[in-house]
Structure I
Amino acid sequence: MKVSARNAFKGTISAVLPGAVNSEVTLKTNGGDVIVAIVTAGSVQSLGLAVGKEVVALVKAPWVMLAASDCGLTFSARNQLAGKVSTLIKGAVNSEVGLTLAGGTEVFSVVTNEAVSELNLSLGKPASAIIKASHVILALPA
């Protein structure tokens with residue numbers, strides 16, 4: 001499967017909470033991280049999503065927000081993945097920032113250069129990737 005989404009988390013579904021319109025699907029990645037996705041009930045049915053099924057969670061890099069580990073804020077976003085900055089590529093306006101999570105998975109974000117400066121991000125510095133559950137797309141592996 002080839003996709004343009006920078007982040008692809010392979011894992012196994014650990015829970016499905018069905019709803020009338022949307023369902024909450026939780027997967028545990030191969031690296032041990034937990035990702036929560038909100039998808040339509042129709043998608044759960046058409047993809048046959050169930051506990052134990054292997055899936056890939058896709059997230060475009062611009063949808064990944066970053067927070068400094070010491071920011072002192074609480075977020076409503078379901079996915080809050082702590083790691084360390086492992087990639088930092090500055091462009092004219094935006095930067096690509098990669099965080100390596102404890103399990104070895106790298107999560108990429110595209111943020112403004114101003115945000116990199118304000119968060120004081122640099123290689124090796126702890127930070128968190130914040131991803132809304134509604135920004136996670138689930139796919140079946142090829």
Structure II
Amino acid sequence: MNKIILSLILFAMTLFMQAQSITEDQAKQIIKNDAVEFLNEFANNENINQCIEINASNYNLLSLTIKYEAYIVFKAMIKNYELELNATCGGKTPLMYAAKYGRKEMASALVAAGADVGFKYKGRTAVDYAKKCKQPELVKLFEEYKNLN
């Protein structure tokens with residue numbers, strides 16, 4: 001009987017740990033170190049798309065990798081996790097952050113992974129952000145992709 005109760009407790013703890021949110025400190029550690037080992041320690045498919053509040057703004061982890069150029073973690077996330085590529089936190093999708101910050105390589109990877117170039121949030125698309133932030137290479141990339149599809 002004790003083994004059954006212990007097993008149930010361990011199972012419940014495992015579920016709780018899997019569903020835990022990524023904290024601001026954990027997100028900062030992942031991004032600052034651009035380290036996949038920290039990503040794998042703190043993230044899973046249940047929490048990878050959550051919004052994280054940092055300095056009174058909301059981001060998802062993928063958007064943070066773009067903002068802070070954490071290329072190693074970005075690539076690992078694209079390859080190994082079930083990402084909601086059009087998810088918004090703080091009013092922008094990851095592709096919109098790539099457009100804003102001029103991250104052409106990351107934008108290309110997002111589009112290749114299935115991010116929707118025409119996705120609108122509050123009436124704006126990634127193309128709109130690329131134009132607003134004077135990123136002509138990204139405007140061209142997004143418009144070419146839209147013309148192909």
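Rule-based calculations on the coordinates, nothing more; no lab input. The shown structure was predicted, so the numbers you read here are calculated from the model rather than taken from an experiment. Cβ atoms are built from the backbone, for glycine too; each structure is taken alone.
Before moving on, here are some points about what is shown:
- Among candidates I, II, the computation of helix-only ellipticity at 222 nm (-39500 (n - 2.57) for each DSSP H run of 4 or more, over all residues; to 500) that gave -17500 used structure II.
- Looking across I, II, the calculation of distance in nm of label points 7 Å out along Cα→Cβ at positions 22 and 54 that yields 2.9 traces back to I.
- Read-out relative contact order in percent (Cα under 8 Å, 6 or more apart), computed value 28, structure in I, II: I
- Looking across I, II, the calculation of percent of Cα pairs over 23 Å apart that yields 39 traces back to II.
- Of the structures I, II, the one that 0.55 was derived from, the read-out being FRET efficiency 1/(1 + (r/R0)^6) of positions 38 and 70 (r between Cβ atoms, R0 = 30 Å, to 0.05): I
- For distance in nm of label points 7 Å out along Cα→Cβ at positions 78 and 134 computed as 2.7, the structure of I, II it came from: II
- Source structure (of I, II) for FRET efficiency 1/(1 + (r/R0)^6) of positions 30 and 46 (r between Cβ atoms, R0 = 25 Å, to 0.05), computed value 0.55: I
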